[in-house]
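S.K.: Next up, some structures in structure tokens.
Read-outs throughout are calculated quantities, based only on the coordinates presented, and are distinct from any laboratory measurement. Note that the structure is a prediction, hence the values are computed from the model and not measured. Cβ atoms are built from the backbone, for glycine too; each structure is taken alone.
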Structure P
């Protein structure tokens, strides 16, 4: 039985937003710590990089195989269980004395941190139709803030007490969050007659028969690729000439991204008013233009910050629009829709990271910016190739 929309209070929205950010941040704590971890375990930087890969692979498996369970089981119990299991993965990481043990802990944390993608459709289910976009926007702002601020928080905690302190603090916070979610989340379950293999198969069926889902998933894929292209190589730019910034200073640039993410919250409200066509068109256009400012970042910090603000604003705005639109397709299948959409989104992020690293290695910052602008232009072409017409009145 689904909870009534009016029972989604502002306090519960805030709790779900914080929970989403806290859970997803667990996949990003390691990124600024890799050099320190490599020294601790006497391994190469390349070997330490497998820690990040383990988190990404765990998250990918979770998207495909765990998120659809939200359409099958009672969601509060599922969310609390997965949050505790993610905290357990971090405990394995913090107590590890070898790279292999740390990879296992990181992979488990990544696997169960997809609970964030069960919280988002739950919020959409609890929200009233005329508030759904606004609620999804708020929850997704929490998620992106978790991604952007995790690196900054991780660096600060590590400077205070070492890299293990980061995971001790994070695991305790996750356990406390699980208790809060158990206390305040309502019980919600959709009745489905599908077994688990049928549930997984239905994700592909949804893609096959629904053009709107395919379009929005492709837009999400290309949009998040832009995000990854920027953030993967930006540290290389800022650490080198003419800036020579420290790791702590580089981490502060995440605050600019966070500000941009928060600025995208009104996108959900515009979608509620039937403006999804407008938010998508304007967002994708600004995304392309942001790369002009970002390119000038190789000679000055100010245009780079402006570009970061615009890029993160538009990435988040288009993402909120995408999710709000697809949640209208099949309300009873929102977790499967999320699994399909976010898998595409994740593929875009991974591809963007690889493309960014390659572009930086061969053509430095200009290559990175050309790659980002090309991806943004391709996104606009996809939108204007006729796909957008089906949603002109949405």
Structure Q
């Protein structure tokens, strides 16, 4: 390890500053382009010791945990150039596949708007530490505030720590509380509890339930199994009231979901029959069904069932037909799309390569891709472009505030 004065030449995809040292790249977190910094460097990794000459885009981080907590990487970056850098990551990913398009004004999540958190728990004596992993280690940073989270999630931290306290019966347990803010209260699904030795005892389960009740939670589940439920957790997708399954997927920021759905619905305006592939519990399906009949397909049966049950809560929509189907192994075939006017696909990070290979030769005239990974989106987009589609416009979506993570919605037309 050596200490060196460096000039930051670029930001890498991880958000770390990149400098050159002895002909090799050195990645230094919490730095910005053009800054002169002093860092301790080992191999390609550097740890910031001091900012000798700050960038004009450097700002004071709003969170007291920043720099130790691994949850945020870019709170020191002025909002306007920060957002421009994120949009550029989408442009670069598409450029690597030789794809150009028009960019809509990006969606930018506000501080205090994150409705989903994954909180790690550790216990020492009677004290439970609840927080996020420190950057690059297994150590845990206990948090008292969180600048990205909804205020009700922050206010619930003591109650959530009380719920975690009985979860440490086995030495190998490392609980993670997946907390979602819903209209009817907090929904918590716990993972990471040692199960090979019988799981939690009846006494610990009772203590967890008592803590959940005292904390006013709507529901608490352990790996999907209900330990406590006072009310069904409910979220709104357009006109529908949906009870998502334990640990079910939900967009991290409600306003981002609304913006993404509005962009997608505008793109398929005029279509009579639409497929919503990787539909989850219906965040897009119910909004698409305001103007078109919808075939909603997802590989998670519990999510599809939640969607199906919610149809009755939204009278007046066009018909929604549901199917549980692994689209990676059994993609919707081109011949099955012959009655469709448009397709929306919202796959996990790995993308939808198998599915777009079926969309490509189909007769569908419009497709909308929603993605949390610009690289796999660009790869999949290349398949559609080669088949005669044009990527007409893209909405960049920054719902993971102050992280290097950027999402997007893209519209394809033949």
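S.K.: Relative contact order in percent (Cα under 8 Å, 6 or more apart) computed as 24: which structure among P, Q? Don't skip to the answer; put the middle values down first.
M.R.: On the way: P: 24; Q: 14.
Source structure: P.
S.K.: Suppose you compute distance in nm of label points 7 Å out along Cα→Cβ at positions 70 and 206 for every structure in P, Q: which one lands on 0.9?
M.R.: Numbers: P: 0.9; Q: 3.7.
It must be structure P, since only it matches.
S.K.: When helix-only ellipticity at 222 nm (-39500 (n - 2.57) for each DSSP H run of 4 or more, over all residues; to 500) is computed for each of P, Q, which one produces -26500? Could the numbers behind the result be given before it?
M.R.: Values: P: -26500; Q: -6500.
Comparing all candidates, it corresponds to P.
S.K.: Using distance in nm of label points 7 Å out along Cα→Cβ at positions 198 and 270, single out the structure from P, Q with the greatest value.
M.R.: Evaluating distance in nm of label points 7 Å out along Cα→Cβ at positions 198 and 270 on every structure, the highest lands on Q.
S.K.: Consider the structures P, Q: one of them gives 36, 33, 17 for semi-axes √(5λ) of the Cα gyration tensor in Å as calculated from the coordinates. Say which.
M.R.: Values: P: 31, 27, 18; Q: 36, 33, 17.
Attributed to the structure labelled Q.
S.K.: Another question, then. Where does the value 25.2 come from, among P, Q, when mean count of other Cβ atoms within 10 Å over residues 134-141 is the thing being computed? Kindly include the intermediate steps, with their values, before the conclusion.
M.R.: Working: P: 25.2; Q: 13.8.
Label of the source structure: P.
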